[in-house]
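Some structures to go through are shown next.
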Structure P
Amino acid sequence: MRIPLLALLAACAMAASEPRTVLLWPNGAPGAVGGQAADKPTLTIYLPDQAKAAGSGVIICPGGGYHALAMDHEGVRVAGWYRRRGVAAFVLKYRLGPRYHHPAMLDDAQRSIRWVRAHAAEFGISPDKIGMMGFSAGAHLASVAGTHFDEGDPSAAGPIRRASSRPDFLVLCYPGISFLTPYSDRGDLKYLLGENPDPRLMELLSSERHVTARTPPTFLFHTDSDPRVSAEHSVLFYLALRAHKVPAELHIYEQGRHGVGLAEDDPVLGSWPARLQDWLRVHRILPVDEPSGLR
């Protein structure tokens, strides 16, 4: 899709500035229980230099077990990784338990996709190259957004609600996927669904149960020795994607703790972003000739 010249010039001007943060719902999020920062989901916008802009964007969901957010190593640093490669990055601050439960987190994720798509021309992004990436609980949230979406409401008054909430690609890093398997003893469940979760919601939010042919192409990264979230979660989602012929790539490293982010201090595990970079090229999120040596 061709990006209008004025939109490119506007994006160029914005890229020269520092990251900025916007409220997803300036008039208050649905179901908000107060007016504090915890009640106000935001996106922080990191735009690349226009000279290397790839015309694509990604929303990043940091992990933290649905009760905290690892905003630095699973948010800001990851946004910098994308920015250096020409991809516009948007770090999502979503609502957390125990103050909030589902569907607040999914509302925030879906709203973030609609918001970026509605503003795509402003940022010089193609509206069909907007993905979602997450880590741990944030990866679970991204997987739910990738299996529960709609095409927007064409009768809505504003452009945001008219936009689709479907991400165009997913990047899931050590995700918790299922609440219904023998290896699903996950501490984030009570923060997402409360102390006595409804079994119907546990099934609804077990993403491997809801993959379809419309689920976005997905890159998965995990470690076999992860003590917090078993690699079987990534395997389950990968097999569901294969069953529905959705393009997918899975990398499981033998060694590595949970929550490594980009694993910049590990010479072996730190190679996983290069695998992601190659996959992004395959799907034309990055240009094929994008330099491979960037860190």
Structure Q
Amino acid sequence: MKLALVLASLLSLSTLHAGPGAPIRLWAGDAPGALGQAEHDIPTLTPYLPAAGTGTGTAIVICPGGGYGGLAGHEGEGYANYLAKNGVAAFVLKYRLGSKGYRHPVMLGDAQRAIRTVRADASQFKRVGIMGSSAGGHLASTAITHFDAGNAAATDAVEKVSCRPDFGILCYAVITMEDGVTHGGSKNNLLGKDPDPKLVEYLSSEKQVTKETPPCFVWSTQEDKAVPVENSLRFVSALQKAGIAWDFHVYQKGPHGIGLSSGKNGVAADDVHPWGKDLLFWLKQNGWL
């Protein structure tokens, strides 16, 4: 996709006050590795921008959860509306799924392209983070630990832009691919049956943290049965060993997939889970809000 087209798509949304903008295709033609031309074969970003004059220059790509088999709306649009109301431009990523025949590295490629696309509009967005829940958290953690500075020789101008996130936000995230700790359905949808052990290690994000990994906000609940808190504990331990800044919260109560609320069915204005407020505090502390 030409950079001018990307910028035009984003800039045309600058007067939005509420609600989503039109989805932005990550590639003008078929996405790399596309298995067809159906809706699920076309990765997109749906923008939710702050009201005019309230933006902070911070943008976040959001990866909804769903076990790499679906995309949970409350972990996409729900988060995006909350962030936009607080001055953060949010872009919900519709990435390709294992339930539709895709496997790694397609999902990571979609996330990296999403970061590049948003970062290409440097006039609006000074910082670009990535956020994900559950399997979407695994995708976000993979983007946090696998990135590049862009390809200066690329003919596609978007590919010249770095895909390194400025920060990461991981919500009850799948981190490791190790059996017994990972989420089995997510692993199967991402890697298929009997994956190469080297690939399992490569996509166990706690083993891929380096001194170049960006700072992270991480949270989980002790009661989570689907994705044990051990996932988050391992990742934060790796961040600490690498000297990376982190903010970590474990809440005693709460099932898997709660999103912003104490339940799964949306969130009232006065019912935001404490992690949402803790996130805003962290963003403010770092000068991103």
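13.1, 38 is what came out when Rg and Dmax of the Cα atoms in Å, for residues 204-275 alone was calculated for one structure; which of P, Q is it? Attributed to the structure labelled P. Consider the structures P, Q: one of them gives 2.8 for distance in nm of label points 7 Å out along Cα→Cβ at positions 156 and 180 as calculated from the coordinates. Say which. Value 2.8 for distance in nm of label points 7 Å out along Cα→Cβ at positions 156 and 180 corresponds to P out of P, Q.
Each reported figure results from applying straightforward, stated rules to the coordinates on display, with no laboratory input. Bear in mind the structure is a predicted one, so any value in this text is a computation, not a measurement. Cβ atoms are built from the backbone, for glycine too; each structure is taken alone.
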